[in-house]
Every structure is written in C-alpha cells, then in structure tokens.
Structure I
Amino acid sequence: MMGKKTVPWISAMILVAVLLGPWAWCADSGVPQETKEQRDARMAWWREAKFGMFIHWGLYAIPSGVWKGKDVNTAGEWIMFGGQIPVSEYEPLQKEFNPVKYNPEEWVRIAKAAGMKYITITSKHHDGFCLFDSKLTDWDVMNTPYGKDLLKPLADACHKEGVKMCWYHSILDWHNPDYLPRGAGSPRPWDTRPTEGADYNRHIDYMEGQLRELLTNYGEIGVIWFDGGWEHKAEEHRADEVAAMIRGIQPKIIINDRICIPQDFNTPEQYIPATGIKDRDWEVCMTMNDTWGYKVHDLNWKSTEDLIRKLVDIVSKGGNFLLNVGPTAEGLIPDASVERLSAIGKWMDVNGDSIYGTTASVFKRLPWGRCTVKPGKLFLQVFDWPANGELLVPGLKSDVKAAYLMADATKAPLTTAKKDDSTIVSVPAAAPDAVASVVVLEIAGAPEVVDVPFRAGADGVLEVRACDADIHGETAKYETSHQLDNIGCWTNKNDWVSWLVEIPKAGAYDVEVNYACDKGAAGATYALSVCEQKVEGKVSSTDAWSKFKTEKIGSMTFAKPGPCELAVKPLEIPSGALMNLKAVKLIPKK
C-alpha cells in the first residue's frame, strides 16, 4: 500500500539548494552554523514557552492495548510490535478509523487553557500510518471512513490561537516495505515479508517527501520532533541532508536530537535529569499514565500535584516539559487527562509568570522546593511550606528590594532578614497553594548566591543526594537516566564522595543509605563518616544496578550542631564495583 507515485526529490539537488540559501551547514556536527544571537533569536519562542502538549494518535487507538481479546504488554502505540501483528492483520484497522468526535478547536482550547504554548502531534508513528493527506502513500487518513486530513484543521486552530504547531515524525516505519531490518535475526522476526528489493535509501526519499508535505502545506511549523532513529546510523538516515532540507524550507524551525545528530535540543523521555543538561537546550517528554497512545486499561494516572511539581522541577533546571495525551479512536482526549490539564491551567493562571521565559535556578539545592529566575526576580516555588512562618533561602546574599506572594494580587510586602550567609522570608502560616506556592523576591542586579552546607528539612531529616556530591577520584561518576540517579562506575577503592552538611541539632541519628547493586557484585564494604563519627556498611545485592533499596547501616551521636563533611569511602571492592549510591539520610532518633 505504499506509493501513489514515486518520490521525486533528488537529494543532491536539495542539499545544493539549501547550501545556497540562508543556512551554512556543518556535516561533522549536524548543528546549524549560526551566531549565538541568531540561535537565541530562533530558539526564543521555545525557551519562552516552557510547556507543550504531546499528542500520540493513530490507528492504535482502535485496539487501545487489546488484541484478539488479550492485553498487550506494551505502550498503546506499540501494539503492532508488542502483539507481533503482521502488516496484513494490522492494515484492516484503516477501514475502522472514523474519529467523528474529533474537534481540533477543542483540543487547542484544552492545551491553551492548561498554559501550554505549543502542540506536537504524531504526523506518523512507527506503524507508518499518516494522519495527513500524503500524496506519497495510500496508508493515510484519506483512505479511512473519516476521509479528511486531521492535521490541517489542527494547524489552522493553532495558528488562530497563537499556539505553535509542531510535528512528531517517526523514522522507523513497520509498514513501509523499504524499511529494514525485519524478519529472522531482526527485532521483528514475525514480519516475514521478503526483503529482496527493499531499499533503505528509498525509505529516506519517502520520508523526505512527506516532510516536504508537512512543511509546505500547513503554515509555519515550530518543531520537527524525530523519533525511531535507533536502528540505523546518522549516515544511513542521511541525517545532515534531511536536516538541511527541512531548514531550507523553514529556516526558523527547531529540530530535536533523534535523527542521530545533535541538532537543537535533547529529549530525555519519562525522566527528569537531576541536574539538567549543561550547555544544551532540552525538553522532557512524559506521559500522564504509563502509555503514550490510548490504552483502555491503563488507569495509572499521575496526580495533578505530581504533574505541577514536575513542571516546576523541569523548568527550574532549565528545561521544557512536553506532556502527553492519547486521544481515543473517536477523537476525544480522555477525561482523566482533561481534568489534570484543567487543574494545571488554574495553577498556571496564578503562577505562570514563574514559569514562562524563566531561566534555571541559581541555587544548588533548596530543601523546600525550587527556584526560577528572571532579570531582577527570583521565583521561589515552595512545595513544603514552613510551619514556623520562616522561609530560609540558603546562600542568598543579594539585597531583597521587595518580597510578596504571587497569589496576592495586592503584592502585600513580606518582611525579609539576613541570617549569616542566607535570607529569611517571613511568610503567612498557611500556604496559598497546597501544591506549590510562589514567593517572589525582587533584587537588584544578578543574584548573588554562595554555596552553603546541606541542611535538614522541616522534619529534621538531613538528606544528601548523588547529584549534589563532590566526587574525588578517577572512576566514580554521577549517572542519570530514567532509571539511574546515582554515583556509579565506582571501581577504584581510592575514589570517594563528599558533601558539606550542617548537623541541625545535637543528639542521636540513624544513618540510612539508598543504593543498588547488581547480582554477583555484592560484598563491597565502605565507611561513612560525619564529623568525628563513622559507621561501616556492607553492600548486598538488590538484583540490578537500577533496583534501589534503603538500608540502615548504623547510628551516630553528635555533641553539637554545625557544619562538617559527610563522606563515603570504599574499604574493599572484591567484585569489581562498590555500588550505585543514590542518597544518604541522617534521621533524628525520637
């Protein structure tokens, strides 16, 4: 079902045309050659926006995670793969697809009301089915009972409402006979269609042709969000050529990193980098439940509180948040998603100024929440409201010209005072918002912040995390991913880690360590010291390097409060590595 006609684009001619245009291209780096000012101007709307809607929609919404009466244990949009469904059995879904309740204006209204500034939708996912009128294939929405382009009215609604329209487009294509690999020895051994005559270059020609359609028929497009590039190298994707072609049509466009060249921004999926991503723009994409495409039995919804705090956390680290919805086969965004988006929107109506157009926190860590920055302003997003009415801002030495609650339309002043190397803000007894209350500090000039010891939270528990550690040595390093957030690769017994902490008060404390250790790597020993106190621990198996557990390893008694060093040093490493260390806690004994 591929090919109403062959793809006419000649790659060499495209590249020449682009190189003669406004962009020079560096094939070695895959990054457009532009001045910092040019890049900043091109990225400005995206950096200002911070919050967008991801939409995964396609034929997979029809089975919605169920095939032949059985739940398929993959994300909804991966049912063709997880259910090992041959193309011939999957294709009949096209004749069932009839989203008669699709209302693109309502989708845009929902996104805009949630405070989202852009929408990124799956023009084509891995099953190859196109939601738009493609002249290059019959495997599109035009050959369904619905029979109309789904993307054109959505793009029109976005342009009308000032929401940026962006396309997700899969490189991977399980339907296209030119896409390889498949069959025996491949990730899809059940796809037994013959491979003789298949041509991956022709597949890329097809992809280029569809991208041209998407970039010429729908007005200005903000982002091309590639996915599915992991089975081939950049050279096989002709990645530099494809990116150059895209920029030749829409020079202001932004491209993600999933065509195997860096491009404009990184795309951590389903996790938040603990320390952000240094010297790169980045965007977290995340589901509200456990799946991207609609899956009828997936009711594991994240709470509104969790989603708002994730948004705040991401922005405080310098990133954007692309939050997903998976519409039904009829064209409805699930009620659970709409409810959460509505609640996020109400929070954004009050506190959006602390999100849009901000830059990352100037603090290494805040025990009660997060911080974002604008020139002359610090926005303190407080998750844990101080019961004593005193919000301690550790390390802030700047003079505060004004302080007030963002939720207070009158901007009634809050009093501030200096305490050693920190600032105390006097706040009301009750938090304005149970999820995240925002305190605004107006300051003169750039924020002046100094490192201070890690302090205990309101409950008296002193916790230090891997992402904040000072690492000493050659092998140990901080690792981050959707599963890892720890000190790992710890193979040298001379390597050690430390934190400057402040013991909150004299007395006895239990010491807990949160770590992971793979099968067969257990048995290492280590010493954990704080001030003059020391306890020793022995690492046991947790079954995997990504499976963490908390273990009490002893107790310590401190004669007085005050600053000191907390250190973890190996004693013996008999099985190659010490452990993956995530956190250490000192918990006051009752």
Structure II
Amino acid sequence: MAIKKRNEIDVVDTWDLENIFETPQAWEEALNEVPKLVDDVLTYKGRIMESNKTLYEFYKAYDKMNILSDKVYLYAKMQCDTDTTNAEYKARKAKAEKLFEDISTQLSYCTPEILSVDYELVLKYISENKDLEAFKFDLEKIFRYKEHTLSEQEEELISNACNALGTGSEVFYNFDNADMKLGKIIDENGDEVEVTNSNYIKLMNSRKREVRISAFSAMYEYFKSFKNTISAAYIGQIKEDFFLSKVRKYNNPLEKSLYNDDISIDVYNNLIASIHKSLPSMYRYMDLRKRVLGLDQMHMYDIYVDIIDDEVKNIPFDEGKKLVFGALKPLGSQYIEDLNKAFDERWIDKYPNIGKKSGAYSWGSYGTYPYLLLNYDNTTDSVSTMAHELGHSMHSYYSNKYQNSFNCNYPIFLAEIASTVNEVLLNDYLYQHAESKNEKILYLTEFLDKVRTTIYRQTMFAEFEKIMHDKYEMGTPITEEELSSTYYELNKLYYGDNVVSDDYIRYEWSRIPHFYTPFYVYKYATGLSAAIAIASDILAGNEKTKIAYLEFLKSGGSDYPLEILKRVGVDMTTSLPIEKAIKMFDDKLAELEKLI
C-alpha cells in the first residue's frame, strides 16, 4: 500500500496539537511572549536569595516562563515531525530552537546565584514560607551539586574547555553515520543489497545462514579495518571522563555519572554480580536455540535468527487497541478509563505518511497531552510499540496530574519501567490467547530475546565500560588490543561454550555508540529488571503491588529514583529484582522447552 501524503491522513488518526495552540498565529504570539517572561525572571538577578519572598517569586516567574517556552518548542518540534519536508514547520522549529539557546544563555546565572548561600538559609526560608515546600526537592537537588560547582571563573574555564572536548564522540558519530560504507551482499531473495546500520539486524534474522555470515562479516570487517582510529576516539572519551570527574571533585567517572540520580556504585556492581550468577540461564537458552536451529555449532551470527518462521498477522489499529486494553486490564478500571483518553482526546498520531519522522515516541510538556507518535503498520511489533509508548504516556499523564512542574519529570533511571511493564503484560496476554503452538513459541522467544538483549547484553556492556575505566585509573596502557581482547573474553563469559565467539566479535565494542555517554547502558538492564519484577507480581494477582505501581506512576520525579522504586517493592540495592526477572526468564524458558 502506498504511503499517503500528510493531508490525505484522516484527522481522527492524527494528534490534536490544537490542544497546545489553536492556531499557528497563537503559537507565534506565545513565541513573542516568552522573551517578556524571561525579562521578568531577569528582574530577580542579584536578589533571588534576598528573602523567602523573593525566592518564591523567582520560582513562580521561572515556572511561568518555563511552562510556556516548553509548549512553544513542543508544538514546533512535533508539527515538524509529522512532515519533515514542510518548510513552514521547519522554520517554526528553528525559531523555537533559537529561543531555547537564548534562554539558556540569559538565565545561566540562576543556579550559581542560588548556590551562593548556605543550604541552612534555604531551609529557613522554607520554614518561614510554606509555599516554598513545592520547590523544596528541586532546591535540594541543586544544593547536592554545591561541592561539585566551582567559582565563576573556573566554571567559565570548564565551559570553554568543554567546547574543545567531545571530539571522540564526534569522530565516532561521523564515522558511524556519515562515513560508513559496509559494502553489498546477496540477500535471501538473491538480490544485491547494501548493508547498513538500519537493515543489519533484519539481515542477521535471515533464514539463510550464508546471508547472516555475509552481513556479519561485512559489518565487522569494516570496524576491524578502522580499529586503531576508533580506539583512539574511545580512549579519548575515557580520558575526557576522568578529566571532568576530577575537576568536578568526584572520585571517578562512575561516581559522577551516578550522582545525579543519587545511585550508589553498589547498585552498579550488584547488577553485574547478579547477572554473573544467572549466566547458566543464558547458557541454557543458547543451548536450546542451537538444538532447535539444528546447528552443529552456534556462532555469533546465529543468535538473532528466529527459531521459527514468524506467522505474519494483519492487525488493524482498532484490533491492536483491543489487544492492548485486554493486556492492561490487570492494572484496574481507573487505569483503563484514563487510558481511553489517549484515543478519545487524540493524543496519538497513528499512521506513517510521506515526510513523517520514523519510529515512535511519547512526548509532552506540563499542561499538554502526553502525545504519542506512531507509525502503525498492522504488525504484532506495532501493537507492542503502541503498548510501550502508552506506558510512557500514562506515566507522564499521572505524573503531570499529581506533581507540580518541577517534580513531574521522571529521571531516565525510571523512564523505561512503565513502558516495559506494558510490554511484559502484553506479551503474556498474547501468549495466553495464542491460537497455535508456533504462535506461543513466537511470544516466548520474543520475551527471552528481550531479556537477552536488554539485561544480559547491556550488563555486559556496562561491565566492559567499568573494566576499561578501572584499567585506565590503575595505569594500564589502553590500546586497541587491550580493548578488543577484554571485550572478547567478556563475550565468551556471557554467551558460554555453546556459542562460538567468532574472532570478529572482538571488535563489537567499537560499534556501540552508548559508550560515548559513559555509564549509561546499565539503566536499560535495571529498568527491565524492575519492570519484570513489578509485572510478575501484577500477573500473580498481587493487589498491593498493583496499588503501589499506580502510585509509582503518580510520583514523577518527586524523589530520588531508588526511593520511588522502594515504594513499589523494588529495592535495586539488592539482587531481588534481578532475581525475579531471571525467574520469569527461567519460567518462560521452561515453557518453551516443553512446547519444543
């Protein structure tokens, strides 16, 4: 079916951006209003901390400006995403981006000025003016950084230095995107195709082994041929991580990365230790895949292929919606009633059109709908994507409803939990309602592969990062050989003896973009572990967990993430959530073994 133009899409299948601004003219008026609100905030420069009254008035002025500027940017960006070829939309987006740059520059004084006083004075102001209670946690987070904030002159020096840093990341970005040429191979239809980042996993899922081998070889021969260049880029990133952590007075880059969320290094180490204990479950799954695929040896190019042929189903949007509602019914009638608003109030932009941004996301701002951009294509994957993004949107809906604008935004550490809870519930629902043995096998392997790629693999990445930073700190020379051999040994450990760790896999580290955002990937593993722990209790009919989970959705970013999770019975300082996730993995694996 040909993809439609934007103006050919039925309005009921598009999101309602008029909820933000009724007309482009109203958006333009708001764009012109924001600088006036910035001027109002600037009137407090030099006197924010004069009294509890000025501190409160500053926050109110900043809040008003921030809410409107967010809406201005949201409207322009989302409108542009619906048709990236529209010159008018692109012009609005450029204006909104320039506005944000100006705001950032003009209001850079705010945090240093607040930090110019002692925290005891802030607590005194709050005790004198109860209206300041709404901003207490925001102020607490600001003052946590006081010992890591330098003088004005030093901050300016670091800011200038940062303009010269980031070279490693920039080199890798251009190498991985603009310059990448992987060559051509013959696909399973006998056609010559260019191997790219976007089609690589599809090629690795080919039923023809020679296609998988060709794609795998093309990818890693390319990275192998540039191993010294990429090593230099990543070694530069490690040096940058240590420079910034040292000047900011942290013990090491890992501590610096975890500081914002108030996460102990013990949580990071506990994840790695817990996954090491559970590696026999991974080995068992790899052994099953090897037997089902009928392979004498299972190689790294065999781990992505489905163990059965996917039964292609045509699932229209309304049918997909019914599946999602059925799957989320255990969350209770109030959740389902609120979920209906996403469809009744047109939060969702449903279908692809020419020029529309690919993929999917959930996004909104305080006082707007938590919108969803989809490219629904009637597949099981698109139903799963709908459930995933609805999880994000419902999290935002409840957070915005029950928190103020300073406490509504949940941190990345929590961001994927609600979406993944929805995915787990949907996967279980589809399995329970499967019409054939092959369909049951499909849903079981979907779950198992998600755990493999998100918990096991991301933990392996997290361990690799830590090992390399530890080696650098201990004075071990970091070379290409050190990077590649360390990664190769980790890969053998995580996949076990039933998988041949091909020599090419020693270069996989060199194609992972997340390594240029230090110590980030562990959040994928902890997020999925927490989500599975919550979903398993809900599926078991634990009413206490269900109620606590709904309260979790309302909490936003009103506390540090570990504390918010503890209220729903998930303590990431222990191994229990990870053990519960692996328990579900083992249970699903046992079901798969019985079926096969």
Structure III
Amino acid sequence: MYELLKKIDGPSDVKKLSSDELETLANEMREALFHRLTNIGGHFGPNFGMVEATIAMHYVFDSPKDKFVFDVSHQSYPHKMLTGRRNGYIDQEHFSEDSGYTNPEESEHDFFNVGHTSTSIALAAGLAKARDLKQGKENVIAIIGDGSLSGGEAMEALNIAGEMNSNFIIVVNDNEIAIAENHGGMYKNLKELRETKGQASSNIFKAYGLDYIYEEEGNDIQKMIALFQKVKDMDHPIVVHIHTQKGKGYELAEKNKENWHWTMPFDRETGAPKFSFGDGESYTGMTVEFIMEKAKKDKDFFVITPAMPGALGLSPEQRQELGDQYLDVGIAEEAAVAVASGAAKNGAKPLLFTNMTFIQRAYDQISQDLCINNNPVTMVMNYSSFDGLTDVTHLGIFGLAAFTNIPNLVVLAPTSAEEYRNMLEWSIEQREHPVMIVIPGNAVAHRAADSDFSSINKFKMEQKGEKTAILALGDFYQRGEALAAEIEKELGYKPTLINPRFASGLDKEMLDELKKDHSLVITLEDGIVEGGFGQKVASYYGPSDMKVKNFGLKKEFYDRYDPEELLGEISMTPEQIISFLKSM
C-alpha cells in the first residue's frame, strides 16, 4: 500500500510521474485520507474533493517558489502529503505531527497558519504585492471554496485583485456548498456559470475586473494540468473556476455533504462514529429545543447565523420548519450582527448564534452597529471554553476579554441548564440591552436558578462562608464548588462561593460586603486572565487590603493541547490552589 505515495518527498517527485501513475497516486492519497480520518477525524469532504486539483497544481507549479495559499486550509491535507508530510497520513505514530491546517512551522510550502474562512485571496494578494516590489517572477495562487466567497474579506480582496497588473491566480473550488448549503445572491451567478460552462453573460468575477476561465471536470487530473499550464506565469489576475465533487470517493460523503464536512473517527464500512458520546442532554440540544418552541409561540422571534447551523446542530429539517424565522447570511459575521441590530430596532426578536472564534471577526459591528445603538439582540456563542476546540485557529478563550469590555453589552455566563434556559428567555424578551450568552463548555449541570436578570451585574452568593471568597464564573462554577469542598476538608473552614452570572460587570455592593470577613478573593474563569473578569475584580479591590488571586489562562496561542494537562500547567487544579492557600 502507498507504493507511489511513499516515494513522494516533495513536488519534484510528482512531476516525474506518468498519467497513469498520477491516477494511482490519487487513489493512494484517498486511502491515506481514510487512514487518518477514520482514526482521528478531521475535515473530510473538502480534502476528498481537492485531491486531483492539488496533484495538478504541484505537477504544474513549482512550490515553494510558486506560492499556494489555501483558504481556511481545511482542504490542504492532499497538499501536505505532496510536500513531505505523508507520514502524518499513512503512519499512525506520526498523526500528531501534522495539524489540520497549513502551518509554516511544519513546512516551507505553507505560508500561513490559518483556519478562518475568506482569507486566502487577501493574504495571497499581499504575497503578490511584495513579489512585485522585489521584482520577482513567481506565481501566486490563492485557493478558495465557493462557500468562502460570501465572506466580506473575500469580496474586498477580489476588488483589490481587479486592479492588479501582475500575476495572480485565484482558484475558485466550486463544490456547490459551504459547510451547509450556500446562501446569498452571488450563488445564482455561480450556478449560471456552471450551467453555461463559464459562458454566462453575467459574470461576478469579470465584474470585479478579473480575467476568467472555467473547468467543469475539476476532478480530472489531466484536464486540471492543462488548465493550470494555461494560466501559469500569466501577467495579470485571473479567476480559475473549477467544479469539483465534495467528498469524492466516498458515497456517504457525496450524498450527505453537510454531515461529512468534518467528522469524528468513524467506521469506513458503515460511516458510524467509532466513539459514542451517549444520547444524554447537551447545552446545544436544549438551545435547539428552545429555538423551536420559541418560534412556534412568537412570530417576532427568529434566528440568524453566519453559515454555522452546525454550531448548535440545527438540522436541515429544523431549518425548513423554521422557514422565515431562520436566516443564514452566509459566511458574513459582520453582516449578521448588523442585520440582527436592524431587525431588533424594528421590533423583531433576533437570536444570533455561531462559535466564539468566528464572532471575533464582527467586533466592530458589535461595538458600532449594535452596542452604540443599544438594540436588544441576543447572541449565543458556542465553543467559548478552553475545553472545546483546541486548534490554535479556533480558540474561544479570548472571547470574554474581548467582548466584556464593550459598553452596553451584557455578557452572561450560565452555570446550569436551568440558568442557561432562563437567561435565553429573559434575554429574548427584554428590550433594554444587547446580550451575549456563552454556552457552558462542561457537562450539563442542574440546579435551581433565577428567571429575572434585569438587575444588571447582580451576583448570586450560593454559599456564605468566611476568610476566602471564590468567584467561579460560568462553566467554572462546578470547579468552584469542588474547590470550596476541598478548602473545607483541607483547611478547616467554609469559604464563600459566588456565582457571578454577569461576566461584563461587577456587583460592587457584594464585593464591598466581602471586605468585612474575608481577606482573600479567588476568581476562576474559562478564558484568558488579561482583560478578563478576574482582573476587573482585582482592579476594584486595588485600593483596599483585600488580596485577589486570579486563575485563568495565559494570553497565549495554545495549539492542540490536552485541556486537563493545561490546567496543571497554569496551576489551576484544586490541589495546586490548595497548595497556594497553604503557602499564604
């Protein structure tokens, strides 16, 4: 197995192969993809669809002199196999050496560590600009999927490219879908271009001032080689529009593209996941239940997402049932926030949801379009926890520090199922504030909770004690409970335990009250310490005698870490905190 692939140490080895050998190589690469993905999971559909095009690119161009920039880079596994990293796919012992995205630390053939969408054209335009300043002659190639074109950065970069007067090749990999179905008017034109084999009189790319060429058979190696040979060394920008099959080579993925965009480890014969996480309740599941119930009861309520129905697991059937009460704006977080703000201004009750790592792109719109206008939009963020997505490109741990410092925005951190659902209901119905709710990243917990949160920044004291007060925010509340029990056991006194609930402000009255019979406040938060909740507490106590110890994550780009090991590295296990208390 992998007889040809084992001989590929770099792109120069690809160029030595015959037509038949290239086809064999493609088959071996798909087998290698199966080997990795059935064992550790990862992006399935994007990579299976790009095998032939990637082989053709490396056959024609001269990487790394010619520079490839992959959008999102979740379709870069075939590229990695051909650039000296095949062992990350054919040898289980080397799986961990290869990240799920392009990474300059891995290879000179990668130029950016990137996992967010709509970025490749702009990044590649920068490479091309620097080349022109240095009077270089290399080809610069941006690879972007059709779904990513709906992102504002991609359209801005197309506009920039339209004025360039030098080599710049934009490969649009059109597989007719993003993660879920595409949304937006531009996809009518892409469909027309596909149906006319690129000959439609209306052409969105030409409208940007770009040259254009189309290839229907994007999974045909020889046709792709001929196509790339036509555009190599071209002296002006051109869009190379190729039509490919997402998930090609695996029938289940070809038929159900959305479910096979990314996968957990699975059984190849059946497609079933190898590991079961049970059928128990989840915060995302109860969010979907809330959405469906609320939509039936209140026709002013609707949900909006920037191409991320999977952030909650909102199925195609549920989206269809919601009808006009569901709006997918495509990969456009900025527009999602502004549309939600406009809808709220006109009396609707919008709930916007996505992953925390992606909403970072809309910081300005949250500040300007939403919070300055103080419109009542509810934003629900998944994967805000350190114990969720761990790739450096998808971290949610910066969200609290970023968004809790925007005026007017109320950021809520629920600690249980009851509190979370009550926060959702309160937020949707109140008309005074924009609200962000971070979905807990730990296992679902149950306990009684208030239903009214209109007393903004009012903390809840769950256990009255002495000496030490523990402020355990959101999904770290259960860690606070465990720490309180350990203090009572090891140190012989009962500490105070507080559920802050509000991550964006302080209950100054409660903090002042603690001064009477406490000498230490401990804060626990699921995010970076700098600029976060704990530092707000420490700053408030600054002029007083109260000592404050903040526990949270460092301001670092962590990558592919073990969450529990990380807690030990930042001295945040109960044992380490108890040791700290004993040392005082």
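With P(r) over Cα pairs in 10 Å bins from 0, in percent, for residues 466-537 alone derived from the coordinates and found to be 16, 38, 33, 12, 2, which of I, II, III does the value describe?
II
If helix-only ellipticity at 222 nm (-39500 (n - 2.57) for each DSSP H run of 4 or more, over all residues; to 500) is calculated from each of I, II, III, which structure is the one that comes out at -10000?
It traces back to III.
With distance in nm of label points 7 Å out along Cα→Cβ at positions 90 and 266 as the yardstick, tell me which of I, II, III scores highest.
II
Computing Cα extents along the principal axes in Å, for residues 170-385 alone gives 56, 55, 43 for which of I, II, III?
Clearly, the read-out refers to II.
Bear in mind these aren't lab numbers, they're just calculated from the coordinates by the rules spelled out. What you are looking at is a predicted structure, and each value in this text was computed from that prediction instead of being measured. Cβ atoms are built from the backbone, for glycine too; each structure is taken alone.
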